[in-house]
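Asks: Below are structures written as structure tokens.
Every read-out reported here was derived from the displayed coordinates using simple, explicitly stated rules and does not represent laboratory data. These numbers come from a predicted model, not from an experiment. Cβ atoms are built from the backbone, for glycine too; each structure is taken alone.
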Structure 1
Amino acid sequence: MNSLSYIILTSGVQIMGLIAFYFVHINYRKRQQLKFTAVVKRIMNVRTKEEFQQIFKRFANNEIRTLSYGQKNELLELADILNNNLI
């Protein structure tokens, strides 16, 4: 194996790695957005303060940790509003 074929082979592997990283990153963002939408819909459908606190605590331990910084801030603002306004 000469040096030219080695360079071509390693460049090909690097390009395939970059392409795989791109698609994994796109898929992660889509899942993150879907999760955020599902959490917001579920939180908006609560009727009582106790139900909201139970759901939000469960989400805080599971789903909210994986959201982006902006999504977390938006969700915490929504939680603060609901916590103050629900009976």
Structure 2
Amino acid sequence: FWVADRIAIGVGTWRISSEFTTGVALFGLPIEEMAFFVAAGLMTVNGIVLFEWALDWRDRRRAVDDAPAVEAADPAPAPVPEPVDDG
């Protein structure tokens, strides 16, 4: 994307205002544009990962909700209280 952005700036498709930039450029592309593309890419990847995580969580949740309830085959007996000697 940096290459396409640099070409578009070079041929005048769009321009970057020098009033709102630092004036520092690498390969003719303002560092603000580079930072924008990095930030936009990271946010896109994070959004996709979060979306996939939410779908996976939903599927796991459905699997637990749809699973049949399992009863204990031989429940442990309730404890019997010791007799008290009143003496």
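Asks: If volume of the Cα convex hull per residue in Å³ comes out at 265 when worked out from the coordinates, which of 1, 2 was used?
Replies: 2
Asks: Tell me which structure, out of 1, 2, gives -18500 once helix-only ellipticity at 222 nm (-39500 (n - 2.57) for each DSSP H run of 4 or more, over all residues; to 500) is calculated.
Replies: Working through the options, I get structure 2.
Asks: For the read-out distance in nm of label points 7 Å out along Cα→Cβ at positions 25 and 65, a value of 2.5 was computed from one structure; give its label from 1, 2.
Replies: Derived from the structure labelled 1.
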